[in-house]
Structure I
Amino acid sequence: MEEAKGVLKHTVLLKFKDGTPLDQIDQLIKGCVNLSNLIPTVKAFHWGKDVRVENPHQDFTHLFEYTFESAEGLAEYMAHPAHVELATVIQPYWEKLTVFNYRPSTVHSETKE
């Protein structure tokens, strides 16, 4: 296995509070999406809703993943006024939140003949 050089993933698992209006959730998601347009150090962004029907892990409902070229890029993102503002806006609406930052590893498999 080979650890990615420089590349860093910032992953947020979130559960919105029960009763949060769907239009409010949509606006908050749009805010997360918009960070990837406002902050130049974000190189890629993905998000999604949990689609499992069996044993949902700790009831997290949404995942947001930002990709950076370096730890410095992540630090710039964390300190950026747009991120700080969104974190303040979203905080009253989440019940649970966890963050996991990692460097992805690449696994090369042998070609089967």
Structure II
Amino acid sequence: MTNLIHAKDGVTLREFVGRNAPIRSKRQSVALFVLPPGAATPVSYNTEGEELILVRRGQGNVRVGDRTWPVNAGDIASFPAGQLHRVAADPDKTLEFYAISSPAFGPATYREVSPVSK
């Protein structure tokens, strides 16, 4: 069983491993994000640790710093601590990805810089 969380704009995530997940860990977290067509995560960064995403299904783009590139199923992107990043689904495709963080994701180390813009 996983925790289903509904975020803004129809985005959902299921946390499998983490501080408050069914499998508890302070060292790592794993969550599945589903972004409906045209949806995006906010521009954000983590103050410590590293986050990786592994695209499971769909198409979209990743922005890290001032660089943006397309992603598809099987692609991986890395977000070092302190680096601004954002993930977005293409306008006509749902994007599913696993977010893997070490240490485990927590609100104390997450900073949202700007809300989602369409």
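Only the coordinates and a few stated rules stand behind these numbers; no lab work does. The shown structure was predicted, so the numbers you read here are calculated from the model rather than taken from an experiment. Cβ atoms are built from the backbone, for glycine too; each structure is taken alone.
In table form, for the structure just shown:
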item	result
Answer label among I, II for the case where relative contact order in percent (Cα under 8 Å, 6 or more apart), calculated from the coordinates, equals 32	II
Per distance in nm of label points 7 Å out along Cα→Cβ at positions 10 and 66, the highest-valued of structures I, II	II
Structure responsible for 20, 16, 13, with semi-axes √(5λ) of the Cα gyration tensor in Å calculated and labels I, II on offer	II
Structure (I, II) behind the derived value 0 of helix-only ellipticity at 222 nm (-39500 (n - 2.57) for each DSSP H run of 4 or more, over all residues; to 500)	II
Test item: distance in nm of label points 7 Å out along Cα→Cβ at positions 18 and 50 calculated as 1.4, pick one of I, II	I
